[in-house]
Structure I
Amino acid sequence: MPAENCEPGKIQWLLYCTKAGDLKEAARETASLLSPGGWSAVLSNGLGHADTLAEMGINRCLAATVTYGLCPVEGGAVEQRGAGGQVTVGPIAPGFDIGKAFEASRWLVGRFRSAGLKSEAVEDGAELVWRKATLNAGLNPVAALIRRENGEVPGHPLFPLAIEASREVIQVAREVGVDLSKDDPEQLLRDLCRDTSTNRCSTLQDLEARRPTEMEWICGAVVRIAESAGIEVPANRLLAKMVQEAESSCVAV
């Protein structure tokens, strides 16, 4: 998909595959490379990434969520764990023609498919991001705190807390205009844990590697958005605090 107004020496696409906390710096370093008619896509967990890119002058933006269970193995390789995962792409850039944004999403999906990745385009990237946040806010902190693979989470006493955190995300999403009320958070979490049963979620991998987690952009972001809307989200607040305490005690200085 050729970019509009493509300037010599500029690129047509930027794909940000960073941890959430690294996105702003990555955008700062690369924004000048993008053609005015080009597109960016963010493949990071968490909320608020479109705003982060907009601060750096990148406004033509797509969201891409990944539901593959991925885990590093020896030799620097990454192993897929679980079945049924895919990359889903949709527009989150406000103020642009939805038809053009969806066309860009479909073009990127075609490139992912040509690389052998199962992928799908959707028209509503905001719904896509919030649905992923619903799963991340429930599964990631609990799996990280109990230090268990995803498949062990539903049988753990903290699983009800994971469900409640996911329900809170659905409530907050509604306040910002994203209706996920038809979703069943418990069933979605159970399905995810089943499909990625042998995976160690990214938050657990971060703690085990003694590096910062993405909780500030998952449960932490839910808490901040909820506060601005006057909503209480005690499960997300508690999980964010617990993971951040675990992070501060183990992250290498």
Structure II
Amino acid sequence: MVTVDSTRGFEPAAGPRGRLARFRAAFVGAPAYPGTPEDARTVRVMGLDLPLRATTAIFVATFVELFDYSRTAIPRPILDLNLEAGAIRYQALERVILFGLVPLLVVLFAFRDRAGRYGLRVGDWRWGLGMSLVGMALMTPVVLLLAQDPGFAAFYAPSTARPADVALTAAIDLAPSEFIFRGFLMFTLLRAMGPLGMVVAQLPFVFSHLNKPEIELLSTLFGGLVYGWVNWRTGSILWSILPHVYIVTLAILASAALHPA
């Protein structure tokens, strides 16, 4: 269960300043992710006492990301399409299995735990929806500016299709991606190592962007931390999925519109 201390140990005064203080306290109120005995269980390997769930999550996230990066399961005709919409859709469907189904099966059958403890729930939807809308509004001019860069557009424009199809592909791709990095991995690490787990969980997310445009790659750690903070604050991955899908959809459509083939 996620709990938020919205008062931080004081009663703000009445009036506008008091409301602002209450808003700030709720905004930064720290959700608690207490570990259970199962979260704390360790296994000894070569003299090392390792937290079993956290270690398992790191290995699973690493191996599925490497398998995805190798494109081993993607047929040659699909690979030859490069960044075209059909190839991106195929890769997205592959990630449903690798990034979605595999970690979910680990949670249910290896951890014997509830999926809701790993972000698969609505969580604090008022804060989540508000932060998602604000984030999308702030990122819209940024993405439109980036789409004017030929290198950025060259990566995203080939994936264009009808807007509904682009958004659907982005959702199929990014929902499982958010789950493995900022659901399965991050919430497991939070219960094993505290807030540092949110930072550590962003590293494989950064590595998954190694083939992206440089300007995007260099900003990925910061963006991943923002998404991670939203999930930490709300207890749900839904509120990082929504803005992520919007941003990628806008990047593809804007790049294609500004740089027609």
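Read-outs: derived from the displayed coordinates by stated rules, not from any lab. Note that the structure is predicted; figures quoted are calculated from it, not measured. Cβ atoms are built from the backbone, for glycine too; each structure is taken alone.
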- Message: Given 32, 27, 14 as the derived value for semi-axes √(5λ) of the Cα gyration tensor in Å, which of the supplied structures I, II does it correspond to?
- Response: II
- Query: Hey, distance in nm of label points 7 Å out along Cα→Cβ at positions 18 and 162 derived from one of I, II reads 2.9; which structure?
  - Reply: I
- At a computed 0.60 (FRET efficiency 1/(1 + (r/R0)^6) of positions 122 and 154 (r between Cβ atoms, R0 = 41 Å, to 0.05)), which of I, II: II
- Item | For relative contact order in percent (Cα under 8 Å, 6 or more apart) computed as 26, the structure of I, II it came from | II
- Item | If helix-only ellipticity at 222 nm (-39500 (n - 2.57) for each DSSP H run of 4 or more, over all residues; to 500) is computed and equals -19000, the structure in I, II | II
